[in-house]
Structure P
Amino acid sequence: MGNMIFSERLKNEREKRGWSQTELAEKIHVSRQSVSKWETGKNYPSIEVIIGLSDLFGITIDEMLRSDGELKEKVIRDSKQLAHPKWKAFFDSMIMVGAILLVAKLIIIGLNHFVGTNIIIPEGLPKIISNFLPLALMIIGSIGSDQLKNKYMDE
């Protein structure tokens with residue numbers, strides 16, 4: 001079997017079992033078009049599908065991936081992107097919390113100034129925290145989010 005690329009290996013394993021593209025697609029819960037694109041090299045499956053295929057064919061993931069450099073790169077890229085949404089959500093949350101705190105502070109200042117209320121930001125909080133925490137959260141969140149975008153965009 002030597003040095004087959006993924007598309008050839010997939011087609012060979014499917015045909016060895018006498019399965020049509022439709023039959024293979026049903027076994028791994030994808031469309032027949034997906035199987036066709038993989039076999040013609042127009043597209044690659046996700047790592048989850050590759051694991052399912054290796055189980056179905058009784059061969060190792062390594063055997064499926066080893067000779068196909070482009071697929072190996074895709075799997076590496078995909079695995080890097082799996083961590084991305086969690087961290088992006090974390091940094092985006094920091095930005096939102098900072099923005100909410102800033103808006104709350106501005107509303108309090110506005111109410112105190114224009115409406116004549118006397119809302120006091122708790123005395124226990126040092127002024128530096130109430131003044132700069134919202135801005136700091138927004139800056140740190142923005143930098144973190146931007147770094148992730150650059151790191152995971154198209155490595």
Structure Q
Amino acid sequence: MSALAIELHWQRTEPALETGKFSNAHSVHYNSSHELQVDAAPDWGGAPEHTNPEQALAAALSSCHMMTFLALCAKAGWPVASYHDYAEAHLGKNAKGQMAVTRIDLNPVVRFDTGFSVSDDQLTNMQDRAHRYCFIANTLAESVEINVN
């Protein structure tokens with residue numbers, strides 16, 4: 001099996017580690033060749049130009065869902081020409097009263113080759129199947145909503 005790991009690095013730049021007085025900015029390295037600058041979400045004091053763990057979670061889910069959808073479509077003979085998604089993570093308190101990503105909304109827009117079409121029900125069914133088989137969605141359990149466009 002391929003490596004499913006990242007490397008994360010954070011270095012304190014302040015004289016001391018004091019509550020509310022240090023930066024959460026850090027880097028994440030994927031496959032020793034891609035570096036991403038990460039910080040807390042802007043609402044929690046992070047730099048808005050950096051990604052944050054909540055966005056990364058939404059990206060992982062969106063990407064996994066798309067790859068699963070494409071695999072199912074290929075198997076069904078559906079000629080997908082393009083796929084676009086706008087994924088949004090929602091923060092709130094979970095049932096235990098803890099801060100959490102309480103929901104992730106996926107808003108996939110699928111385009112097929114000219115001359116091919118499916119009904120809204122067929123497309124919704126295929127998106128539902130992709131959600132059921134997506135590894136990341138299975139990890140997150142019930143906190144995903146798919147809005148088929």
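When distance in nm of label points 7 Å out along Cα→Cβ at positions 72 and 96 is calculated for each of structures P, Q, structure P gives the greatest result. Comparison across structures P, Q (criterion: relative contact order in percent (Cα under 8 Å, 6 or more apart)) gives the highest value for P. For the set P, Q, ranking by Kirkwood radius over Cα pairs in Å places P highest.
Ranked by FRET efficiency 1/(1 + (r/R0)^6) of positions 48 and 64 (r between Cβ atoms, R0 = 25 Å, to 0.05), which of P, Q sits at the highest value? Answer by largest value of FRET efficiency 1/(1 + (r/R0)^6) of positions 48 and 64 (r between Cβ atoms, R0 = 25 Å, to 0.05): P. Looking across P, Q, the calculation of mean count of other Cβ atoms within 10 Å over residues 16-23 that yields 12.2 traces back to P. In this comparison of P, Q, the computed figure -23500 for helix-only ellipticity at 222 nm (-39500 (n - 2.57) for each DSSP H run of 4 or more, over all residues; to 500) is attributed to P.
Read-outs: derived from the displayed coordinates by stated rules, not from any lab. Given the structure is predicted, the values throughout are model-derived calculations rather than measurements. Cβ atoms are built from the backbone, for glycine too; each structure is taken alone.
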